[in-house]
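So, here's a batch of structures to check.
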Structure 1
Amino acid sequence: MRPAWERSRHLWGIDFVRFDAALLVAGFHLTWRDPPIPAVAWYGYGWIGVQIFFVISGLVIARSANNTTPSKFVESRVLRLYPAAWICAAVGLAVAALVHHHQPDLAQRFAASFLLSPVGPFLASAYWTLPIEIVFYALIFVVLMAGMFDRLERIAAWLCIASAAYNVAYAMQCAGVIEGPDLDFGYDWKNITLLRHGIYFATGIFIWLWSERRLSRVGWAALALAVAAAPLEITCRTAELIATMTGHLAWSAAWLIPIAVWLAAVIAIVWSAGWEGRLGRPSATFLAVARSAGLATYPLYLLHEQFGEAARNALLKSGLPFLPSVGAAVLATTLLALLVARVAEPSLRSAMRGWLGALWSAAGDVPWLQRLFRSGGTL
């Protein structure tokens, strides 16, 4: 096992991979509906950023949950998810009200985005991934409450097997081999079961276990299964999106690209988790840049559709060509995301930390809630 100082270090490589994934998603959403250049969204392979996020989440959540209490785990996840979601929902509401004056369901979409409702409707389509993340967090919370974190590899293996089985069946449906209309989860309640995306979370968990020198033969086999099943899910997603595009793009010209990008991102994640520490400690400036990139990722992901689209359209009206308008819009959204991450979020998070502290104090007096304050186990 690695020394304690190395296990506790911040993974700056993950920050850059996460930020790059957010840029990919932003570039995709701001280009893929434009008929003259549909290939930009594919040879920019942007939508695959979501699958990269899920792998990172599996690694980061497993790493942070090791030897922690359920209450601390819940607090860390609430403080990470909700302050940015609330701020970005307010910004999205303001943009929608200014740009689109007649939206009878605007209040409903704002409420769903503010509360991170399981199925929406949301202010922006990117919100659909957050309920999936929350269900994964809930799974880890149950593991901690049961004091079974030392069995995380086995739990991740079962998640991987169930998810891989679903993706094989769904790929067979997409290929026309079988007929199973119920296999298409879309963005409904069935999508939060982790059946479709569990392979990605499991991959992240296995990478973390490997970095801790705790991946057994069973874990290696499950990791191989996850990596083998991922191209099936990605290929099905490719086919789904091509079917909704306004421009013409042949499936044969696009399907390998997102798979290759996902694999490259996984390799970068593996390097960050296992080997970046061998480079020594980077400068404080470098670490600050990496941390800012990591913190800006989440608000950038939530803001890029509405704010970024409004900025892009304003630049187009001013006469700027399409692609420069997209680039400038992504840059403007990134700067706003940094402002949210560095200024607005910390203030709200500080207030919420006080509220949660009062909640834990009250819960500490309830005997049957004592499990919340005991370690969920350790490797």
Structure 2
Amino acid sequence: MANRQYTMRMCEALSEQSEVVLYVEKLSKPLPEIYEFYGVRPSFKIRKIDCVWKPRSFWAAQRFARYIASEEPSFVYVADVRLLRFLKMFAPKENYIYETENLPSEIKRYVTHVNSAAAVICYNRFFKESLVRIGVNDDKILIAPSGVNLESFPLQVSKETLRQELKLPLTKKIVMYTGHLYEWKGAESLLRAASLLDSDMEVYLVGGKQADIERILESGKGLSWANIKMIPFQPPALAPKYQMAADVLVVPNGCGSENSSYYTSPLKLFQYMAAGRPIVASDLPSLRTVLSSENAFLVRPDDARALAQGIRNALSDNREAARKVERAREEVKQYTWQKRAERILKFVSEENAKSQKI
């Protein structure tokens, strides 16, 4: 899950400047394997709480509250508004940082609890504007897009070496999508676009839950699958290798979802920028907060022909593709997890200082 990757990366980044403890409901593997699976350093602690019954947010908050009371952390980072609500009930402190994974429509009834947090973190200006409209205090909101670990994308590793390691064809042009296959992610558009591409171009979809894979297979009935390859979910630590092994990377998000159009900040987007490969992406407001015609090939969303043409352009216009790649690699340097963590810690410290003066 993307939010788990995000959590692990943020804990790693925050641990460079503070002591971090991540509390989780359960552990599926020994801790060393978990750190390795996500490709993060074991620089922060992970602790398991007891079994949580339904409603999960209520019972989890009770257990978390015990740790908050005993350990007295400087800040408590929360990414679920229902959990925040109950935490404020059982551990009524002023040091909560709330990151908005919930859409504004889901937050509306919890505005009072959100405003009681020390800071509110959101992905982009559209998210912030929507939060302000429903009553969240403007001064408490920090815009912080997702991030990337640049160390995971070494320039010296060749595309050919990675393809041999991953057992990918050496002679084909590879168009790649990595990540989940939710309907608003646009995988169906990519399938239709694949049928319009030349035979020397192969389209890879890497990742997805089984239910979403089955939906994709069903939606693709009647299409030629000759140049379409699906690879099941891979450990997050492997994602950079697949991305750097490609010739083109795609973000085919659809425009039918409010989340897709305005509020998303895909981890893959920043990874793609760091991978040094041309990006073909849907021209959506959410993606436009990071991408532009200077660093990507932008195409009309939900349009298979436009997507196919964007892919062809990225593969045929080597000079323009190289220019966009260079621009993307330069711009992504501002989106590292370390810089994101620094901005958040600085912001919450300043907000905390203001509240103490008041």
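None of the figures in this text is laboratory data; all of them are computed from the coordinates on show. In this text, all values refer to a predicted model and were calculated from it rather than measured experimentally. Cβ atoms are built from the backbone, for glycine too; each structure is taken alone.
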Self-check item: Structure with the greatest value (metric relative contact order in percent (Cα under 8 Å, 6 or more apart), set 1, 2)
Solution: 1
Exercise. Name the one structure among 1, 2 that FRET efficiency 1/(1 + (r/R0)^6) of positions 18 and 202 (r between Cβ atoms, R0 = 35 Å, to 0.05) of 0.20 was derived from.
Key: 2
Quiz prompt | Of the structures 1, 2, the one that -13000 was derived from, the read-out being helix-only ellipticity at 222 nm (-39500 (n - 2.57) for each DSSP H run of 4 or more, over all residues; to 500) | solution = 2
Quiz prompt | Label whose coordinates, when P(r) over Cα pairs in 5 Å bins from 0, in percent, for residues 26-241 alone is calculated, return 1, 6, 11, 11, 12, 14, 14, 12, 8, 6, 3, 1, 0 (choices 1, 2) | solution = 2
